[in-house]
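Derivation of every value follows stated rules applied to the coordinates shown; laboratory data play no part. Computed from a predicted structure; not experimentally measured. Cβ atoms are built from the backbone, for glycine too; each structure is taken alone.
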Structure I
Amino acid sequence: MKKTSQIISAAMTLALGILFVILKADVVGICLTVLGVALIVVGVLDLIKMSVVSGVIKSVLGVAVLVAGWLLLDVALLILGIVLLIYGILEFIKRLLGKKKGDRLWAYILGLVSPVICIVASVFLITSRGSAIEWTVIVGGIFLIINGVLALISAVGSKN
């Protein structure tokens, strides 16, 4: 990749990360709207190409995303939270009962941390989906900012 392309890519990643941190949950609404419109456009293009079944399905999905996108997202997060809760509880019990005589205490305790984090995250997803979305977008934005800065440093320092 050329140096200018690397710099542009890094700057775009950095800008996207900043937008995620500033706009928070609004980013999800924008993405849902863009996805819904894109599905409708692709569905109409399929209808023009005489692919009726595919065009109708894509168009209906696009309308569904536009009309009930947040509801679909809430249902998906609720299901994810329930599955994560079940996984966390089962994994906690498995690790709790799986201690062997020769295991180190710190390794055993650290092995219990992951399921506890899963349980806490699942409760957060189930009870407060709006905040969960917002924090996920913020954390994703921070990762994008870090990635953009590192890519920018790498691009400026490269010899291409």
Structure II
Amino acid sequence: MFKIFGKLILTMFNIGKLGKFPGTIASGITSLLYIIFFYFNIDYQILFTFFLLFFFASIYLIDLLKNEFKEIDSREIVIDEYLGQSIPILFFYFILSEASASLNFFIIIVLISFIGFRFFDILKPYPISYIDNNFKNGFGVVFDDIIAGVFTTIVLYIFIIIYDKF
């Protein structure tokens, strides 16, 4: 029973088994979820708490269930996409909810962060590629997506600062 539940978490309730691009699908669903949360004004602290729980649980579950998948960083495992995509969205979620930003503006930020995260997650510039190639465990599977999310946050934040000056 624990293995079944663990695999459901890692595959985001079998989203990782959908289509040719499960990572992109998982990132898109993650983005949509945050838009819904923003619409219903779900508290940032609740979302961040769930993020931390999934972060630590994912690392543990990937290591524990590594023999249940074809490889350690299997395409089916998409919880790392949820975690990485959450980094920029949670950052701006906090800022924009505190600033009482409109839902439309938040949606634009989420869409740009989706594109940015997929860019960094697919191309894997250094140090993302280093982590992906050298850490073949739960930490590596999750952390390369975390770094992609941090890169996305930085680029998007710089873009907003430059845009605001014009």
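Cα Rg over 2.2 N^0.38 Å was computed and gave 1.46; which structure, I, II, did it come from? Matching structure: I.
Which one of I, II has mean count of other Cβ atoms within 10 Å over residues 38-45, as calculated from the coordinates, equal to 16.1? Clearly, the read-out refers to I. Out of I, II, which one gives -25000 for helix-only ellipticity at 222 nm (-39500 (n - 2.57) for each DSSP H run of 4 or more, over all residues; to 500) as computed from the coordinates? Traced to structure II. Name the one structure among I, II that relative contact order in percent (Cα under 8 Å, 6 or more apart) of 29 was derived from. It must be structure II, since only it matches.
In this comparison of I, II, the computed figure 17.2 for mean count of other Cβ atoms within 10 Å over residues 14-21 is attributed to I.
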